[in-house]
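Read the figures in this text as sums done on the coordinates, not as results from a lab. The structure presented is a predicted model; accordingly, all values stated were derived computationally and were not measured. Cβ atoms are built from the backbone, for glycine too; each structure is taken alone.
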Structure 1
Amino acid sequence: MQIKYEDPQAVEEFIQSMAADLKEKISKFDIDSVMMLGIHTGGYWVAEKLHQELQLPSTLGSLNISFYRDDFTNMGLHPEVKPSEIPHDIEDKHIILVDDVLYTGRTVRAALNEIFDYGRPASVIFAALVDRNEQELPICSEVTGVTINLSKGQQIKLSGPEPLVLKKIAEKE
């Protein structure tokens with residue numbers, strides 16, 4: 001698929017598509033049992049838009065998975081690490097976990113570990129704005145805004161929060 005980079009309208013269209021898919025997926029649940037969590041930072045920005053579109057009654061939560069990453073010992077503590085904000089008990093809730101870019105799957109694995117430290121949800125639906133289709137772990141998004149394939153040495157980044165735009169950047173050698 002051809003993506004229009006640096007175009008807020010393109011991101012908005014992806015989010016609208018995701019919202020429609022999520023509405024269908026959560027229609028079988030009691031809406032009061034549905035809770036959305038966005039992964040800090042870009043995933044939270046996308047989750048804010050989805051949460052508003054879906055008109056979920058529960059408060060939007062955020063996950064900061066810094067302490068759960070498998071490369072934490074290599075990266076060290078980022079000076080701006082903030083705690084996760086999970087505003088409700090997640091026991092038996094249907095969680096919508098949102099991130100901006102699914103790449104290796106390691107961020108999602110870390111987020112799931114943190115979620116289960118707070119309790120046992122009834123289910124987890126993972127939604128990603130962008131799926132790079134390059135997972136290293138057996139993790140996939142159930143709801144995706146767009147799937148892309150990048151050339152070696154390229155990255156994609158969501159900038160925001162207003163407006164949300166996707167940027168393609170070259171990795172530094």
Structure 2
Amino acid sequence: MILSDKKILESIEKGDILIEPFKPECLGTNSYDVHLGKYLAVYEDEVLDAKKHNKIKEITIPEEGYVIQPGTLYLGVTEEYTETFNSVPFLEGKSSIGRLGIDIHATAGKGDVGFCNTWTLEISCVHPVRVYAGMPIGQLIYFMVEGDINNYYNKKANAKYTQRTIKPVESMMWKNRF
């Protein structure tokens with residue numbers, strides 16, 4: 001079951017969902033619009049290694065925007081910090097973003113109950129596109145969870161993305177044992 005606008009507001013009032021900053025005009029019928037933060041990042045190396053810590057280079061989006069290019073993976077970040085304790089948050093790109101040929105996540109559209117942070121975006125495009133800090137980039141959709149939860153993401157010992165940040169976070173795959 002997807003939460004409606006009224007259920008999202010009820011969850012915010014109860015403290016089960018937190019969105020900072022929260023803007024009522026960003027609340028849709030059954031989603032909440034999130035915006036592109038002012039930081040992007042790209043990996044320094046051309047070849048990435050899943051067993052190594054791949055370093056990133058930070059880009060600050062200037063006021064006049066920044067042109068993203070096809071063939072490059074950009075890590076972006078939402079302006080919004082979120083916490084979710086009663087539902088599973090899913091981040092999807094806005095249709096207007098898709099119509100510009102921009103994807104905002106390669107595989108990581110689902111959050112976990114207990115996720116508390118900004119959202120790192122895995123941005124790619126099919127044409128060069130100028131993007132701007134603060135532009136609507138995606139929408140959070142919340143799905144109810146049935147049953148009690150024993151393993152909140154923010155309480156897991158092996159959770160890799162729990163440090164609060166306003167910048168994109170590179171892959172932490174290298175912390176896994178394989």
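Before moving on, here are some points about what is shown:
- Of the structures 1, 2, the one that 1.7 was derived from, the read-out being distance in nm of label points 7 Å out along Cα→Cβ at positions 25 and 129: 1
- Value -9000, calculated as helix-only ellipticity at 222 nm (-39500 (n - 2.57) for each DSSP H run of 4 or more, over all residues; to 500), assigned to which of 1, 2: 1
- Test item: relative contact order in percent (Cα under 8 Å, 6 or more apart) calculated as 30, pick one of 1, 2: 2
- Answer label among 1, 2 for the case where distance in nm of label points 7 Å out along Cα→Cβ at positions 89 and 145, calculated from the coordinates, equals 3.4: 1
- Source structure of the calculated read-out (mean count of other Cβ atoms within 10 Å over residues 41-48, 12.2) within 1, 2: 2.
- Given 20.5 for mean count of other Cβ atoms within 10 Å over residues 33-40, calculated: source structure among 1, 2: 2
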